[in-house]
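Have a look at these structures, which come just after this line.
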Structure P
Amino acid sequence: MKNEALTRQVYQLIKRLYDYGVREVVISPGSRSTPLAMASEMHPELKTYIHPDERSAAFFALGLIKATERPVAIICTSGTAASNFTPAVTEAFISQLPLVVLTGDRPHELRNVGAPQAIDQVRMYSNFVKFDIDFPLADLNDAPHDLIEATMLQASHYFRGAGRGPVHFNVPFREPLIPDLTAVDLLVPEPVTVFEEERTVDLSALAPLFEKGNGVMVVGDCQHQRLDDILQVAEQFRLPVLADVLSQLRGLEHPNLIRTADTLFKSQQTIQPDYIIRVGKPVVSKQLNQWLTKQTCPQILVQEKSEADTFPVVPQYHFNMQPDTYFKSMLKLKLDVKNDLVSEFQHLDRRLAEVIETHIDAVRDEGTAVAKLLQQIPDDEVIFFGNSMPIRDGDTFMKHGRAFCNRGANGIDGVVSTALGMAAHQTVNLFIGDISLYHDMNGLIMHKLERSNIRVIVLNNDGGGIFSYLPQRQEEALFERLYGTPLGLDFKHVAALYDLEYHLADENMELPEGTHVLYEVRTDRTANYEAHQLLNRKAKAAINE
């Protein structure tokens, strides 16, 4: 028996998701979510992926969002299946990614009575979603239809713009769960028109500061921000542009681009500009953030986000808009700018680039391995860094290319899955530590199922390498058990399990051909730490000279 009310409800919901911009759906199989899964599968224009692990599935969806800049839906059944979405929902919230969470649920009479696979799913992600709703059970009245129309209009506000972020639809179903699979006419798309607000800004009040002052631009995480005119602004206002590894600027060529800021500020904290323009989310570099905290000059934050990221210090001005809108307004100011800092930064950047290049040739450790491999990656391929040490080595050594990372909550959850989500649309090179790879090893199933174009470069120092750089390393009696955590994993077996071609790095550090590869680089944590300290000493000596 087909449930007519359920069919109308679920088909309208899935149709409207498509109408408002969703093009991909990641489904984790389960019984109570059957109507949502079948309606998605029956939609003629939706691309569906089947992923059996909810935690990894949700991060895979984040990768799809990063690759396409479109909202992506995820579907799971009731119970702890929904709980496993939580880490990715958290990351989506902080990173402003439009993840549409659809959780199937038990009907109201089976809640809180001890029925199987029933937990309280109402507002279960309330700290980490922009919008949520617990839908009523389907019936044949017009009220559910009107509610879906209102809900989609409201929720779609969070699919784009300054308020972008995850939304949660909890959808209870009463058996029978199978919709009418012949009613595909209910899925015919009906495009909706959303008018974006056009904004400009008058910057004349800041003109005296720009004209007379020595300014610096710090560009942080701009994975999802537009920077169309940034180099023209750098030229016209003689601004050194300190480009974070996630700035999306490392692949561009301009004399004002500074790629060595992290190394520079490990040794030099005395530079004092007259104003600072911060673009995007905070930078990776701890040393650069420390320098920003010390400055007493006006700081301007340009970031399309209603709840501004004020870290590491609250700015005097926040322009809540896409950077390219701000830059266009800045270019309208016809000023005679004399900024003396740009030549100083250019000189230091050239000198430190020479030091880093010499260090790469002379030293063999995890950092220089990352550097040598980065040099071999074509410009049209994506670089995806795991958190902890890979993103930091990327910040030090990456000279070209486009880099991405789950830098919202800065966790190691779901790194493999997010990279594989991006790999559904483009070739990805994933740099990841052994602990982080182990943590999301389930995610590799999507390579086996989808044959995505990915190179997994695992930096295996047999443990948590980043802890060697923290004060905890001085507590030798406790350090290895609590923080070093050696796992003794042989990743050759992992490659075989998930249909990846395995390669073990040798001294030549040559990236293998092909895009279905697991490439293991074995390093030593103590040697890595000592090599990083050596580079810092070399940099400090060069600056002092």
Structure Q
Amino acid sequence: MSLNLKVEWKGNDITSTISSITWSGSAYSSARSLEFSVVNPAGDTHFKTPDIKLGDLICFYNGNDKLFHGKLTKRERKGEAGTITYTAQDYMLYLIRSKGTYKFKKKKPEQITQLICKDLKIKTKSIAKTNMKIKKLLFQDKEYYNMILAAYSKAYKKTGTSYQLIMDGDKLSVIKKGSMLNVTLDQKEGITESSYEQSTDSMVNKVAIYNSKNKRIGTVSNKNWIKAYGTYQDSVTVDSGNGKKEAENTLSGLDTSASLTAIGDIRCKAGYGIKINDVDSGLCGKFWIENDSHVFENGTHMMTLELTFKNVMETEDDDTESNASSIKSTGILNGKRVKALFTAYYPASNKMEGGYYDCKGKKLDPSKYTCAAPSSIKYGNEIQVLGTKTSRDKKVHRVNDRGGAIKVVNGVYHFDLLMKTKAQCNRFGKRTGYAIIGNGTGYKQTSASNTKADKVIKKAKSFIGEVKYVYGASSPQSGKSDCSGFTSYVFRTTAGKNIGRTALAQSQKGTKVQKKNLKKGDLVIFQGTYKAGASHVGIYAGSGKFVHCSSSGGVKVSNLNDSYYVKHWQQGRRVL
């Protein structure tokens, strides 16, 4: 396929100054990127290097077709190489890195997408229609990309149709993922390297079905997979119906991935399907591209593709689902709980991954849960992952590695989790959450749902978005309450505890607790602007969050670190 490539910087053609271009993308939570190197000959006064700055607009064309439209995010100059390397990312970056809080009722995924983009002033082009109304979606401090993804995940779980977010210029589109390209790659015509592997890492062969009241109403399973590989169970919660279709769409067999390097074809992009005929490696049939990287250099175009045998959609839960699913537990480690940043790596010999061996010279084994940790944490210590909203949550990883960038920054601990493939790492991406740094004494509990505190919090959260604030009311079940009426009702009906009717009465129950020592289920008390007495009350839910009935929104979850609640903080009370 003939190419007529052009790179524009702020509308100026700079193609003649560029020595190499790498254009790449992923089907998982990633903006497409364009990396290019500009010639920078030292001492040559006849050659004028473009004064490209971070934030400048970069466009990449093949003829009249715009392949890329984005902003400069990175600049690297190497004097000995005589080049300056720039990296630009498309506008998906703004959706991925920006967060917000929303509550949607009876909206379709396509409507939710349009509303979010309207608020962010992001243009849209083609938004896939599902015609499926979602009863309720709640998002708190969540990335906009993941909000849209969570909405379309609802449709995917219901129908099995996969979707993907892409940027077309400066406009967002949501497309049906997996459309087949008219492309066939053959070992005799351009494939230079190929491989494939299989694993059970993503297998789900049994799915439990729950209704909106958390009652189990059925299961779906693949008995042949269970017999061959053992049981890997997941669960789904449905608002209506028997949920069998959703459960069947959750079942997942062997994770089969492949990669190849071949003569480039610009049509081959992440999210699309192609045909491959490579008898030597066994890559024969239809495959879907998970990650693509196209390199243009010295008049040649080569591409590396990471492939999957199944057209699977990246999925995301809304915060309501995430809170419900976190009840499933294998136990919480005893130890120190810290804020954490989680990334992922895999065994590979390149500048990003660092090799095939850990810091003690032992071979990395992705079949075991291990991680790289800051140097302050001992080799062999156990780390439990929490709050990432991925399958890694609650998993205990053993520290066996280090890294120059693995540090504690502003109290946030960085952990790099070992995974098997680059594709798995891309799916995981970068996640924030919490970690338990184990102290070697085992687990503090065997089930996170057995305590009275968890039952109180679960009950309180069930009223989110369902109760209006009415001063003097105390009937959340009928949709009206004030703050102390809400807490009184929840403790009385869930824990059998009478904590009094007013915020003042509740501020005198139990024992006083400092903010730093709060535990789930504790009351959090706030004082008014003009008086020192208790004027507002909520229920601590962990991770700095509390559930309360607010005069500005009814029952919701708020953050203790928000300036208003910091200013008006009075005390915590332990009543359980």
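Taken together, the values in this text are just the output of simple stated rules run on the coordinates, not laboratory data. Just so we're clear, the structure is a prediction, and the values are computed from it rather than from any experiment.
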Taking mean projected area of the Cα convex hull in nm², for residues 15-142 alone for each of P, Q, the highest value is that of structure Q
Value 18.9 of Kirkwood radius over Cα pairs in Å, for residues 303-486 alone was derived from the coordinates of, among P, Q, structure Q
Computed 46, 27, 26 for semi-axes √(5λ) of the Cα gyration tensor in Å - originating structure among P, Q
Q
Comparison of P, Q by relative contact order in percent (Cα under 8 Å, 6 or more apart) - largest value held by:
P
Which structure, out of P, Q, was helix-only ellipticity at 222 nm (-39500 (n - 2.57) for each DSSP H run of 4 or more, over all residues; to 500) derived from, given a value of -10500?
P
